[in-house]
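What follows is a group of structures, each given as structure tokens.
Every number in this text was worked out from the coordinates using simple rules, so none of it is lab data. Source: prediction; values computed, not measured. Cβ atoms are built from the backbone, for glycine too; each structure is taken alone.
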Structure 1
């Protein structure tokens, strides 16, 4: 984690200097090689097909200096407007480089600063020259920034989700028992980005102790004091029932502690729908957003329960802008086998959709995973289907299959994931200790979109009642 604070145009003086050492990683070299176009066989392979761990010095040097200017000096808010750089040598994985930038000229018109730049490897100069930037005029500070693993993506679906949220007002959210670093700083970062208005529900002494340790300012936020995690969950649920908040986010308590307060019919947040969880995944090698359900709550759902799980996921797809999602009901095979309950459930769900019991999507199943996400695999197996190869939603046979699938996509395929609990009065985010800052922000963004959708539905119902009156 890192904190980025810029220096404004007025603060930068002639002679202001910043230096940094950096060791190039394999991930960075691969990404830079892709950007530079050095991806054909002659350029990226040597010997017995091993990747050539080198990249043109122009691309690497320019990228490293750009990162230095935009992240450190002047920092966030900087725009590069011109450059005059000379390059020599070649950089590779493991190389230790040292960059230095020095402010040499300032021009008030346009708030321009000219930096003299050097990038060296030992005694060898890799890049030298000058870069002109438009420096920021106001203070910008980003807290808790992680250095993400770079993955080359077909699309950046999460960026689109975040952008949709920024035009909407913040959603009130009870943060349940935020008594560790991540569960406190994550909501604060979401609040700074205008996603939520957090209310921290938990032992006040513990919350403030974490804030003090992390130098986090709690003065803008309300704290509802409780004695322990069970009371935190019960109090947060009571706040939802009283109309004080529109959403919930799990803090450092166990998931079952929170859900034990959510599930009871008389005091919890149940609706007529089965409660279920949806993973929203941005998979680098897949051309569309992918949703997996249910991989967190329902252990071995029946066909009747899968009906609600499917409808919850379909409704979420609509909220995320997918007008007619394609839902694939997964099994190990593509044919109905009476001895395999997952295939029987798939056939039942498809017929339910035909009869209007499931609405808003195109369903097909049973489909094996490869046929659901690969048109080539479906074509080879002669599967004719409007869903095969183009699934937006994967309805899994049970929790174990779904959990394994979602985590395989995350850890082996480089997928980014967000998660949301549906079928409750308000959306709920179940954060994990392994979640990155971006994952937490996107989960919060999904929650915000669902909360606003519920608000719109409620307002529409009120207008109908007014017209009838």
Structure 2
């Protein structure tokens, strides 16, 4: 199977607009021993030599590298086998009125229309009461998954007898967290043998304060697992088979239905647009559009993707784990057994209300939050929020993005604004000069943007 690597980096390759490598060999069928033990320079040298043009492949890696700097050394330690940096643009969306505080929100995302849409929605609602955000709960969860072959009632009696001892075994791990008001809040035994033979769980609930808490939770769970096996092995009422509890794994869950935040906007229907007729029509179509996303999974997935455009961008900028956040949110969207919209809209007593309720396990201490310089910068831009305040900001960003997308869909259509924001990407792909870009931006103020129409315009400009 052929692989095509296109590097649209004319600025780095002045003699060639892009490097196109078609091969059956690059990165395939080549075994290397001890790669992780090589120095960074040795790794880069080995990788570059796998390309048809090693010099160009090497140059591209070097152009994104802050060579021999403290910043680069810090970045290299974030991951394994680091070669260089993979940049994402960092934009900002101003004018967010969240619970009466005006904020500028950082958004790390490559799609310009997302930042523009969030900014427009923020400005739209800034004079209509802004976003009201509320943290409903902050509970996180983890499990010790284990197999027990024996009398279920005996296991439950054993657990009740040793619950306190299990909790006490984690005291050294939870000491600091408890001093901050967190720790283990619930420890229970769950019989899952109806779903899978001999399968049980220790279900553990946590409060982790301003930390996302993954490492803390997993450390607690592994200690509980170890103590469970130790106590079971010595329990006099267990048979030899019952003493041999098999711990399969101990791990937190990214499904956090009790770590929930809500964001909402509302105003009288007649304040949505300049005229009462426009406002009424818009509000009714908007509610219908959201309702469609609640009953039609095909639409719900795209609808929720729009919400995640806003959420992911702020989660990444704040140094949190967007994969964990996305997994938990999409699980929540499907919790009813059918994938549904995360947001709701209604008109009641002449008032339009649009709201979003999502699970968000976020942290403002630990992880990258203090290590990554730009993450620190982003959090300072947002007023150095604590974890609950960050939950509110992220939820508001998701709701703003969703509002902007649905507003476009039920009025002008999504492509008009999206393609105009995408215009610069198309112009860069066509290697447009600055003068050509200026002409194109002027021309497409009143014309529909498409790859074909941009190519046609550039051809005319170049012939002239």
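When helix-only ellipticity at 222 nm (-39500 (n - 2.57) for each DSSP H run of 4 or more, over all residues; to 500) is computed across structures 1, 2, the figure -15000 traces back to 2. Of the structures labelled 1, 2, one was used to calculate FRET efficiency 1/(1 + (r/R0)^6) of positions 103 and 383 (r between Cβ atoms, R0 = 25 Å, to 0.05), giving 0.00. Name it. Traced to structure 1. A value of 19.6, 55 was computed for Rg and Dmax of the Cα atoms in Å, for residues 319-446 alone; which of 1, 2 is the source structure? Going label by label, the one that fits is 2.
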